[in-house]
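Multiple structures follow.
Coordinate-derived values only; no laboratory data. Note that the structure is predicted; figures quoted are calculated from it, not measured. Cβ atoms are built from the backbone, for glycine too; each structure is taken alone.
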Structure 1
Amino acid sequence: MKNIILLVSIALIAFGIQAQPAQQFKVTAQTLNMRSGIGTNNPIVKKLNKNDVVNLLSKSHEYWWQIEVEGQIGFVFAKYLKEDLSGWEETNYISGSTPACENITPRYDRKIDNYLRVNVGSGTDVVIKLMKKDSYKDECIRIVYIRSGDVYNIKNIPEGRYYLKIAYGKDYRKKIVDYKCYVKFMKNAMYEKGSEILDFNLVKRPDTREGNRIYENWDIPSFELSLDVIESIGISQSFRSYDISEEEFNN
């Protein structure tokens, strides 16, 4: 068998199977008016006090965020909110770890010496989900944490066609809520889904004969993913991706 390495790179600057709990913030001002709409011309629907905890609903406006408090929804001035990290336990994963809370069964094919090599740039850690395409339901077969500046090979990938979900960020934490475990990047989190397919199926080549023996020949595709430049061997191609929500990454 022969290894064929395709270099595919993605130009990009997390996690858990469960949907994430609402992002919580604390009020930093002594008092803060929650209004029915964006802007001070809207009526006050509730007065908040310092250290009150609110659930964030939307950051769609630069200065006014939509929040929920005790079932009431309104808007407040964003600069008076600070993320509440209470209950989120710090983690310290090495590259190659499958983070806690994940309920997948990693799948391997030890007979196939292939890999997806991931080069991570500085300034961000990543979590990669290797998603196998299926006519019925796509399946996550591997979840890997990789630290910034590291190179890691995801090895022995079963034959099939795959795409990637990638979470980027810093300060990876976990939290137990109602007996469920959640994990996420707390700083600079970004989520992407690759629209390119990584085909790990073996490719049959013509047999060769040596004396009275016939040998089968197969190409074994492997891929290399980096964060800066796109190149491939023999083919000009780019690795396309698009932004997804944290919820979609975790599904």
Structure 2
Amino acid sequence: MKILVPVKRVIDYNVKVRVKADGSGVDLANVKMSMNPFDEISVEEALRLKEAGKATEVVVVSVGPQQATETLRTGLAMGADRGILVKTDETTEPLAVAKILKAIVEAEEPGLVILGKQAIDDDCNQTGQMLAALLGWSQGTFASKVDLGEGTADVTREVDGGLQTIKLKLPAIVTTDLRLNEPRYASLPNIMKAKKKPIDEKTPDDFGVDVTPRLTVVSTAEPAARQAGVKVGSVGELVDKLKNEAGVL
């Protein structure tokens, strides 16, 4: 069985994000970029399934600029077999990405698609669900455990009341949560080997998908700085401040 893993190039989670001076968006100049952390978990889960003998090939896919090749190389260094880059300099929204992934899924015919539940740059949490709807496949979101059976997948997911286990009929879409696994670090020999693994380059036009953004960013601003806390001498003083200054009572 083939597993397809979409990955996204985002600002590294350790970097402090800066807003452009004109408020038109986030400043990406000279900023360290890396693979979306949720997607790293997806790659790791796919590799574990392959190592357990439940998958034969892991293919990583990315939609983005030419620099997204580095993100694919990270996945290849972790152990993926090959990569596909859908090259575009446009800002791609979840629906456009889902349409591109649908076309790739139809061409590659994987038995399972594993992707991060959301990207840390836009936090949309939409692509997996949209892809499942477009394909008409079953889906398991926010997965904290995945068990593959014969033509089925048991997905344990986090819900408000605790944990819920659902049985999916393959092929299926699974989106990963943080507690699913701990991604491995790529070793130096694997990083060198990844440079020789194939990456197939495509464009959205190859799939007949229009990636022109449907949304317009009106403005971007940093959140207001938190005000310093104050100490109070009694419960009465606390209630007074909450009622008359904070206005929350």
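A compact table of results
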quantity: Comparison of 1, 2 by Rg/Rh (Cα atoms, Kirkwood Rh) - largest value held by; calculated: 1
quantity: For helix-only ellipticity at 222 nm (-39500 (n - 2.57) for each DSSP H run of 4 or more, over all residues; to 500) computed as -8000, the structure of 1, 2 it came from; calculated: 2
quantity: Origin of the derived value 0.25 (FRET efficiency 1/(1 + (r/R0)^6) of positions 85 and 221 (r between Cβ atoms, R0 = 35 Å, to 0.05); candidates 1, 2); calculated: 1
quantity: If FRET efficiency 1/(1 + (r/R0)^6) of positions 77 and 125 (r between Cβ atoms, R0 = 25 Å, to 0.05) is computed and equals 0.20, the structure in 1, 2; calculated: 1
quantity: Structures 1, 2, by distance in nm of label points 7 Å out along Cα→Cβ at positions 149 and 205: label with the highest value; calculated: 2
quantity: Parent structure of the calculated result 12.1, given that Kirkwood radius over Cα pairs in Å, for residues 117-180 alone is the read-out and 1, 2 the choices; calculated: 2
quantity: Which of 1, 2 leads on FRET efficiency 1/(1 + (r/R0)^6) of positions 45 and 133 (r between Cβ atoms, R0 = 35 Å, to 0.05), largest value; calculated: 2
